[in-house]
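> In the part that follows, the structures are each spelled out as structure tokens.
Just so it is clear, none of the values below were taken in a lab; they were calculated from the coordinates. Since the structure is predicted, the reported quantities are computational estimates derived from the model, not experimental observations.
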Structure 1
Amino acid sequence: MLLDPRNGQAYDLPPTARPRRMYVVASTPRTGSTLLCRSLWDTGLAGAPKEYLNPMQLRDWEVRLGSWTSVVRHRMLSGAGLALIGRLGWDEERLDEHLARVMDRRTGADGWFGMKLHAHHHRQWFAAHGLEERHGPVRWIRIHREDRLAQAISWERALQTGRWASHQDATRVAPRYSRAAINRRLVAIDRDERWWDDHLDGREVLAFSYERLVRNRAVCVREALRWLGIEGASGVGLREAALERQADAVSVEWARRYHAGE
């Protein structure tokens, strides 16, 4: 059983004979990266970008396409058990095999294969195993959030509830405000944004903010398509966003308490 239905065969793309090229959406948690990737996917022009090096994704693709021994081991992993993924023999050869079979099924008609990477997954998998050198060159799109406090609050709520997207049900207890926890998220955001600053320094990068994406999603998506050199980008229309903003009165109250020093 797949933890993410969009890893199933029904979401695979037709094979293409075009030369394969890779783009990466560089992000940190709660920056709108899922909304951006889903919007690019929905255009039908930019492949099927997802967080393919997230442990849950590694687990699902092993369950779907791995050897029988790997399937047996990975089917039992879920929730906190996904942390074991990195201890199950994911060396460079196996990561290359994983990316190859994903690329075979998720590359668009123009040859573009897209992948989202949070900074911690880039450190653990992409950079540590030299994947860019073997699968590059990479075209970079970076998304960040201007309001880092709102980002930290959103991240902490998702960690506490297990609800990372609007279509998911909360699987844990109701979230509780904690200034210390929010501060930990702010420190992590600062660390990860500096990681991207350093890694992407000197590279060509298309960058925009979560706030701009939410304000004018169509313009951002068309900019991204043009950045990839995809013909017809200016005339692309978008479906209604399948993901809803999760910020609500609780988020506002947590921000008020934080600013008040509680």
Structure 2
Amino acid sequence: MTNTPSLGRIVVIGFGNMGRALVKGLLASRNCEVIVCDRYKTPEAEEFLASCAHRVQFLQLNEVQRDSIEIPLTSSDTLILCTKPQNLQDAVQFWKPVFCSAGGTPLVISILAGTPIDQIQRLFSGCVIARAMPNIAATVDCAATALCVSMNANEAEIQRAKSIFEAVGKAWVVPEELMNAVTGLSGSGPAYIYMVIEALSDGGVKMGMPRQLALDLASQTVLGAAKLVQETGLHPAVLRDQVTTPGGTTISAIHELERHGLRPMLISAVVTATKKSRLLARAAEKKINKQ
């Protein structure tokens, strides 16, 4: 357990892959009380909760309706929205009275793609809102998360939100106008890297390697290269030059990658995903405005 100050109560609404990843990271490294809310317990949720030694309170829809449960939150508590964007309205309509009926104003964090702060603010008037974009690597405590906050956030609330995502990786606070680009780079980015790993391992297989050895070497190579960038602080081009000897194998391979356009393809992937994120955000806003 780290020396991180207590985060108070943390309520996670929606217990899919990302919700479970956040709870797992919080339980392992933070001092907090965790409440999980979902419609029902899936087999995955049952298995996860069984491993937590009763450290998590689970609330499901029918129990709350039957027992009229209310757990008022205060400004020192945090409510994390991990539902699908299309389920947001229904989730808030049901769960908000459970936690905010007494007029409490918890810190509200949304990880919903394409859902701006002002849309969440309309649903939780008076609350500080944080919008976050973690990626799938949260499931192995190695996420890249960018987050932005509403104008009424103070430094303690910003640090609380950041600390929650640092429990599952690294986190950065950014202006909201960059969030669509974040989605295009780090949100979708793991998929690009999976394709790189797959292609590298295919190259190894083509040259006679057993499939598993090729995959192990490719994935470890990507992991090690990323770690060198992070730990040395050197520009990737500088590190690339360190392994590129004159007339050697690496420069010949780099020439081939440049000839086939690896660099512009990856840049275009980020641009395309960013534009798609913007379109999804506009569509979500139109849908909410009609309601």
Structure 3
Amino acid sequence: MSFSVDLKTDNLNITPFLRWAGGKRWLTSSHANLFPETFEKYIEPFLGSGSVYFHLKPKKAVLSDLNEELINTYVAIKENWQQIYALLEAHSRLHCSEYYYQVRASTPVSDEAKAARFIYLNRTCWNGLYRVNGSGKFNVPIGTQRKALLDTDDFESLSKLFKGVDFQSQDFEKIIDKARSGDFIFVDPPYTVKHNYNGFIGYNEKIFHWNDQIRLSDCLKRASSRGCLIMLTNANHYSIKELYENDFEIKEVSRSSTIAGISSNRGVYEEVIIRNY
């Protein structure tokens, strides 16, 4: 199966602008050869910081995440990057512990202000972790990073890149079921397994249950039967492998954890890369 669509919009050197627990920069840097060379449309139903999207820079994409604040941030950059940059400049000038907690407790009205708040908190909170309390309020404490603006920021280029993107905030099944033959679906769900063995996976379990893993595997099998190209990353656990072993190729890989606050506490974790091509 071969498709002739050119993947690149141009040669923009754009990297993810958000920090994200479980991000896939390790995948794009160490396993770039595993991505398909050509495809029609790029589809990602668990967007996060979008490392794979920024690596491939496809002309056409559907990017989705149930985190509405996250999707609003991408859309706001697409539509009004100048305003967001100006607001981030103000956040950067005022940044200190007291100001951080004032912003964390605030509830902006405009989409641009919401996006600037999201980026500011993401960059200055502890380890870029996104976590909310029972009332849905962001509750991560301040971290050690002091910059709300980075030397790599190029929101104008981001806005241009996003012109070919359909951003949505939908359940993964609704997104994947619309994929057609030749589309490439990259799937990086929250990691949960049939028998929980990891604290971070335990946190994910609150938002992505084992039944969701089963529903996801059934959904991807349907997409595969329609001719979609599929890559999935997940925890290296027998329960995950059992969901896919009869229909997909499974590759075991190691990566370093970036969650622990102290680098010496960060270990090496086993994951799987699951593909149908």
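> The value -11000 for helix-only ellipticity at 222 nm (-39500 (n - 2.57) for each DSSP H run of 4 or more, over all residues; to 500) was derived from one model only; which of 1, 2, 3 is it?
3
> A value of 42, 37, 27 was derived for Cα extents along the principal axes in Å, for residues 109-220 alone; which structure in 1, 2, 3 was it taken from?
3
> Which of the displayed structures (1, 2, 3) returns the greatest value of relative contact order in percent (Cα under 8 Å, 6 or more apart) on calculation?
1
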